[in-house]
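Peer 1: The following blocks contain the structures, represented as structure tokens.
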Structure I
Amino acid sequence: MYKNPIITLLSDFGLVDSYVAEMKAVILSINPSATLIDISHNIEPYNIRMGAYILARIVEYFPEKTIHLAVVDPGVGGPRKPIIVETLKALFVGPDNGLLMLAAEKLGVSHVYQIENRRYMLKEISKTFHGRDIFAPAAAYLSLGVPPKNFGKEVFDYVKPSYIKPKIFKNKIVGEIIHLDNFGNIITNITQKHLKTKNITYGKSFQIILGENKPLKVRFLESYFQALKGEIFALVGSGNFVEISENLGNAAKTLNVKTGTKITFIF
């Protein structure tokens, strides 16, 4: 079913060291015909939320049957499980720490399997580099058509982080900040679909509360062009998440927020 698809790679390894090349070498030694595409290896070290957000941004644009290999794994060598997530359109390989689930939920999770069959790992397994020794071989064997269920038992107690879905109430939506981009845009886990449940359309205003800060009234606009210089406003970014932005400024610095901060939209 998944024979010879694209394999994408995302990690916090950077490009100075040999870690990314080692993973690619393992994949190509198992399947020399694999097509490898780098998403990013500049995820902030240990920042699972950032990795989850970047992965979720790109999955809809890849062909069906793509295999996404992602490693942001501060718990490597510990009790967290190595997993394969099977969705309706793609497969995900990585640690069970929430990294894969924001993207996988967008595509519709069907099964999650623990990687435990030693046949599909390297013979020697480092306690500090499961990306090379467990995840890369798993992705390679999946690309050769090995069914996900062959790797181990199905699991149901996998990590579902809070940022997967916001909470919707009668007059408010409670979410959290999942990423601060290079422009200082505050990217939330709330989508336009969630706003539509409250009949919020372009041009309307509502209040936001960031963490313990006082409520701030913002307009919901279609583009930066519609905002006044220095205005704090809301819009749907190119990744389909609602962002809080400052026109020609840095909203993250102005509002002094960080990833993981709770954000409440009040209508």
Structure II
Amino acid sequence: MKAYRDQHFLIDQRAVDRIADLVEIKNREVLEIGPGNGVLTKALLECGAVVHAIELDRELCNGLGEQFAKEIAAGKLTLIHGDATRCDLPPFSIVVSNLPYSISSKITFRLLNIGFEVAVLMYQSEFAKRMIAPAGTKDCGRLSIMVQTYATVQKCFELPPNCFSPKPQVHSMVVKLIPRPPIFFVKDHKRYADVARALFSHRRKTVKNCLKGSKGMLNPEWVDRVLTVLPNEILSSRPEELYLEDFATISNIE
């Protein structure tokens, strides 16, 4: 089977059923991104969900339209041809998707910005591991900080390549995201995101040197103030050694 736009179709029915059962979706509006050949779409519909599916590939979209013509006519399925990272999204409260690997980061940040009740998402395993890596550990990165600032992340299960067609070169992981307010107060959310981006652009340097070298990303005058206010304990640390509270402390400085 051909891979369409970085999609590897899930063919293990047990895995499909496990994904569909991870959250109560009966009579709920569910967003599915990258439905592909419709195997997860079918399971979501059978669980009683009202599904809004967004598919980038027109050939796949046409095939889904034929496969689920009755469900579309009954108002149980809305099929949208478009790029989920850019197009207008329909109303939804829950997300359940086997995401194409190439849009994992973009769509995750977009969904968190829009808001939802709960999301069950499949990622490349290494991407998911970076997402759930605890702050203050060597595997922590910008993705870890930004996702864990605005949501709790729960690992559900992993899937080997033979669960897909065509087989990917990597394992996959299903995770559950539940949005919540930041644990530590964030005064300016854009600045918080800019600080995380700036620091992890130079993750092997100290925070002090990261900030000094990031005046193109951050306001130079603000950086100068931060360097005079932050305690040496933070300034001498590397970004991967910081905790969520530290990122909030840095970005909240006026």
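Peer 1: Assuming -10500 is helix-only ellipticity at 222 nm (-39500 (n - 2.57) for each DSSP H run of 4 or more, over all residues; to 500) as calculated from a single structure, say which of I, II it is.
Peer 2: Of the structures listed, the value fits II.
Peer 1: If distance in nm of label points 7 Å out along Cα→Cβ at positions 30 and 62 computes to 2.8, which of I, II did it come from? Show your work: numbers first, answer last.
Peer 2: Details: I: 1.5; II: 2.8.
Structure of origin is II.
Peer 1: Which structure, out of I, II, was distance in nm of label points 7 Å out along Cα→Cβ at positions 14 and 222 derived from, given a value of 4.4?
Peer 2: I
Peer 1: Say we calculate Cα Rg over 2.2 N^0.38 Å for every structure; which of I, II gives the highest result?
Peer 2: II
No lab work stands behind these numbers, since they all come straight from the coordinates. Given the structure is predicted, the values throughout are model-derived calculations rather than measurements. Cβ atoms are built from the backbone, for glycine too; each structure is taken alone.
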